[in-house]
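There are structures below to look over.
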Structure P
Amino acid sequence: MHLAVAASELLCTVSSFKMLTATVFELKFESDRELLFKPGQFISLVIPGLGPHGRDLRRAYSLASAPGCRPLQLCVKRVSGPGSRFLSELRPGDRFRAFAPYGDFVFRPKSARFCFVTTGTGIAPVRSMLLSPEYRSEERSGTICLLGVREEGEILFRDELAGIPGLRFVPCISQPAPSWNGFHGRVSDYVRQLGSEFPWAETEFYLCGNSRMISDVKAILSEKGVQKSAIYQEIYYR
């Protein structure tokens, strides 16, 4: 991850905490100063006293909210790491420090067609893009957004994303229940089955999630003749 514009220190106050699934939570917060950021960027969270010799730790979390929207929003998987644990214990009125904005995985439309490929909480920066003025300033059609999860109960922002005009939101379930009637497989399987009629050369691809998914999808895109300049990526976890 790289710094895109000058970052500043923020004092943040939690507005709300909500579990979105059994393992993912949403944290909304206000900052003491206006945060100007590009859709897809992230904050660097300060975790006090948990580093070596009692020093602060820093952890990166993508903003799930669109620029200009308040409160700001994070979408975080509850795991054993210090950042997730620290955030999961915050409640309305609690405060934390962060530095922002950072990141060059940002929405930079050069064409009229887009394909967003995500796994898990990798949907967070893509949600920021899809809700942003940059995306919604024009009438879009033919956009695809894939979200790869194991089970139907892990689908994030399902109704909201399915309701965006001109967007085909496709949850890809790798371990579905018998009652699931949507796509069964990984996001890479869905990308691979897109046929020759798909406008590969006219589409920009935004990939965000685990490293295996990104590697697999990039290999498929290379086979389809997609130029590297049309692929943007953010590895969330290895």
Structure Q
Amino acid sequence: MNADDAGHPWFPVWGLRLETPRLVLRPAREPEMDSLCRLAVRGIHDPAEMPFEVPWTDVPSPLRERRTFEFILGCWAGITPEGWRLPFAVCVDGAVVGMQDLAASDWQQQRIVQTGSWLGRDYQGSGLGTEMRSAVLHLAFEALGARRAESNAFEDNAASISVSRRLGYVEDGERFVDRRGVSTRQVCLAIEADRWESSPAATMPVTLHGVTDDLLEQLGVEGHTAP
């Protein structure tokens, strides 16, 4: 672990680091935030499409970079034991290629997490999306004691739905969300902890660094102790 991964004495979550065979996921701090802003403005999807519930990629530069930066800052500022969103920079060979987040609301009562992610267009189509989501699911189920993970995707977002199914999620309903002024169907998918434990995806090698008692306290995790 280098100095940039060393966390912070008052902010334990910054010491997290998740490693998979191809990826390193680390908390998006200022250097990674700069890289994510530059990557976002280069393009994430076909402009004719909109995979996100909040259409933040419709905003032109430099406002897109500013809002990306502000979103990540807001995630860190909003962490409480009751709810949190952890934005990770996804890195391949030291280069930032995308972002993966893990979020929870009413965490201490529900122990349900949600995920969201994006990759720069140059890095799509090679299985990185599955690998990065698998990394945060390992964190959620194995370290934080989540009982369920959920993911919603517009019905035409085949890539996101494919990642969910590959990891063992099953369809769990639908909802309709405004997308660019049109009510559009979203597919709701979920995976329970016991299904995750028996799924092939759970066997993917993931190394978790920085899971400490201080981190668990910061995130409101009860009944678990750091390894």
Structure R
Amino acid sequence: MVCSNKLRLWIVVFLTVACTVWAGEVTIKNLVFPNESDNSYVELVPEIPLNLKAFTLCMRVATELQGKREIILFAYRTKDYDELNVWRELDGRLSFYLAGDGVLFQVPDLGGLETHLCVIWDSSSGASALFVNGRRSLTKIYKQDHTIKPDGKVILGQDPDSYLGDFETNQSFVGSISDVNMWDIVLSDGTIQDIYTEKRVPRGNIFDWQSIKFNINGAVQVVDRDL
């Protein structure tokens, strides 16, 4: 009986500790963009310069904007070019642009239910693809041998037509964005699927949402949430 009681006690202690650790690992910050604007945005501070020959960019996003409406999801601009922009197009397709014409994908549209979105690109082959809730799109060849240049600004919520300026209300993001992580390599399909299902994965070396630094402008709100 004594041994049985001790066993029960250890089980309770183990479960309590495990649940506490688990809860601490999945509490993240959620950025809420409440309305259309030309002044609400978040500037992300990268861990290393974005001098890239490959990348994986992931985020969780939800928006109720519908119809023929461009929506900027991620913007990285230097003084001269839009080096890396991710868009929801007028027709609902998702796309990304590297200093010029973009590559577009016919995938399920964004909506009020959260979507886990990842973008991958490799310069050596030009291979690019999207992952939507862990499912991979077809592969397209885009910008082979291109290099993304450093010394720019990364922002969420607005599309800068000049260096951190000239925002347009009708392209602004409305909704929520969280769990933005970025690597300077192309992650494997299995790793991206693990990120979607919230398993333990290598932390982003460009952006790590658990320790990310950012600057808020305008009406953006930060809400802590548990996944």
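Look at distance in nm of label points 7 Å out along Cα→Cβ at positions 34 and 170 for each of P, Q, R: the largest one is in Q.
Consider the structures P, Q, R: one of them gives 34 for relative contact order in percent (Cα under 8 Å, 6 or more apart) as calculated from the coordinates. Say which.
Details: P: 19; Q: 22; R: 34.
Value 34 for relative contact order in percent (Cα under 8 Å, 6 or more apart) corresponds to R out of P, Q, R.
Just so you know, all these numbers are worked out from the coordinates, no wet-lab data involved. This one's a predicted model, so the numbers in the text were calculated from it and none came from an experiment. Cβ atoms are built from the backbone, for glycine too; each structure is taken alone.
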